[in-house]
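So, here's a batch of structures to check.
Each reported figure results from applying straightforward, stated rules to the coordinates on display, with no laboratory input. Note that the coordinates shown come from a computational prediction; the quantities given were computed from them, not determined experimentally. Cβ atoms are built from the backbone, for glycine too; each structure is taken alone.
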Structure P
Amino acid sequence: MLRPRLTLRGIGHVVGDGDRGVVALTATDLDLEPGELVCVVGPSGCGKTTLLRILAGFLAPTSGTLTIGGEAVTGPGPDRGVVFQRANLYPWLSVRSNVAFGPRMRRVGRDRRRADADRWLALVGLTEFADHKTYELSGGMQQRCQIARVVADDPAILLMDEPFGALDAVTRERLQLELRRIWAETGRTIVFVTHSVDEAVFLGARQIVIGARPGRVVLHVPTPFGPDDARDRALRSDPRFLEHRDRLSAAIEQDD
C-alpha cells in the first residue's frame, strides 16, 4: 500500500467574512510522515477539529496549501478515512455488512469483501457479533465496528476525531491498546485528535499541541518512548510519561 506524506504549508481557516471573521486556525506548517501516529491535543474550541476537517477535505482552508503525496487536496478522497466522535454506522445493516460497505461500493467481489470484513472484525474483537445489528452493540463495540469499517475501506491515512471521548475509562483504555495494535499491524498513517493529554502521550509517536483561539501550534514534540517500550498501563506511571505529560499540559495552560 502506498504511504503518502501529508504536507501543510500556511494552512489557516477563518469563519465568517470581514470584521466579523473569527480565526479558527492560524497559518500552520506541518509535515506528517508516512506510517506515523500523530496526536493533536488542545482545549475544546481551539481548532483541532477544524484542522482534521481540512485534512479530510470536508473543509476548504481560507489560506495555504495541503498536499498528500505531492498532490493538492481539493476535497474528500479514498486515501483518507475518518473515524468520528460517535460511531457513524448503518443501523439497518449487520455488523459485518457495515464493515463490508466500503468495499461493496468499490465493487469488490462478495467472497473477498466478506473475508476481509471478517478479518477486520477479528482484529477489533467483534467476530462473534458479525451477524448482529449495530444497535445491539455497546458504545465501545460500536466504535470498534466503526474503526473496522473505516480500515476495511483501505485508506492510507486514518483521521480520528476524539473517537474515545464519550466512553468510560475502562473501555477507553482498551480501545487505545487496540488502536496501537491496528497501527502496528497495518502501518497506516494516523492523525488522532483528542483533548486528553494523557491519551495523546500514551498513543502518539508525536504530539502537536494546539493553543486556545485563535488556534495555532504552540508545541510540536516527539514522544520520549521508542518502539521497544511497551504501551500498557504501567507506562502511565513511568517518570518519562509523567514528565512529558506535564510538559504538554504546561504548554496548554500557559497559552490559556
Structure Q
Amino acid sequence: MKGVVLAGGLGTRLDPLTRVTNKHLLPICEQPMICYPLQTLRHAGIDEVLLVTGREHAGDFLKLLGDGRRLGFRALRYTFQEGSGGIAEALLLAEDFTDGCRICVIFGDNIIEGHIRSEVDAFAAQQSGARILLKEVERPEHFGVPRFEGERIAEIIEKPEHPPSRYAVTGICMYDGEVFNIIRTLEPSPRGELEITDVNNTYLQHGNLTHGVLEGWWTDAGTFESLDRVNRLVSEGGANKIGQVLSRTDRS
C-alpha cells in the first residue's frame, strides 16, 4: 500500500500566518505540522508516499523533507495542485504514482494520538472498495458526518446544519484503484470543488465502503482554536505514540 498526503489549500482560516508559508509548515511543538501525518503513515508500515501541495511553497517542503529517507521512507515524491479545485481533484494527481496500488490518504493537518496500523490491516483484508476512519467529536457540523442505520453508514452529509450523529469523517481514508475513475465522474459542488465526501458516498452506493473508529484523540489544525488545541495535546503527551520524526541533528 502507498500513502498520499494532501497538503495544499490556501489556509485562509489561519491568516495572517499563512500569508508567508503553507499551513502545513507551521510548527506543532518542536516539529512542522506536516511531519505528524507522515509519521502516521510510516508507523502503519507505508514507506512510499506522495505529498500533494500548492505550487507556491512546494520547494519549501522539498527543502524540509528531502527524499524522505531520514524520515524512514523508501521514497517520498512530490506534486502540486494548481488552484483550489478540491480535495478529490488533488487526489487525482496521485494516479500515476499509485500505479494500481491501494492507497492510504491523510490530510496534512490531521494529527492523532495513536496509530492506524490495525485499520490499514483491516483495509488490506478487504477484497476491494474503501475504508474511512471516524471520530466522535463535539461539533460534528464542521465535518462530513455519517448517518447510520443500525451499525451501517447510510450516507455521509457534508457539514450538516443538524448532524445525524456525533461522528466526523476524519481526513484519513483508504481506497482501491477505482477511486480515480470515481473522481472523474464527479461534478463540482456549489463551491466549485470536487468533494471527497462525494467519493465516499459513491463507494457507499456501490456497497463497498467500510469504516473504523480512531482510538485516542484526533484533531485537524486548520483554525487558530484547533492549532492551539493540538499544540497543547502534543506537548502534554505526544502524538503517534512515539517521539519526533526529525532528529535534533536534522534540525540543527
Checklist entry - So semi-axes √(5λ) of the Cα gyration tensor in Å, for residues 34-137 alone, computed for just one structure, reads 31, 18, 13; which one of P, Q is that? => result P
Checklist entry - Thinking of P, Q, which structure, once P(r) over Cα pairs in 10 Å bins from 0, in percent is computed, gives back 7, 30, 35, 22, 6, 0? => result P
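Thinking of P, Q, which structure, once FRET efficiency 1/(1 + (r/R0)^6) of positions 42 and 74 (r between Cβ atoms, R0 = 25 Å, to 0.05) is computed, gives back 0.40?
Numbers: P: 0.40; Q: 1.00.
Attributed to the structure labelled P.
For which of P, Q does distance in nm of label points 7 Å out along Cα→Cβ at positions 162 and 178, calculated from the coordinates, equal 3.3? Write out the running numbers ahead of the final one.
Working: P: 2.1; Q: 3.3.
Source structure: Q.
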Next on the checklist: Quick check on the output: -10500 is helix-only ellipticity at 222 nm (-39500 (n - 2.57) for each DSSP H run of 4 or more, over all residues; to 500), derived from one of P, Q. Which one produced it?
Outcome noted: P
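Given that Cα extents along the principal axes in Å, for residues 90-129 alone, derived from a single structure, equals 31, 28, 13, which label among P, Q identifies that structure?
So the calculation was done on Q.
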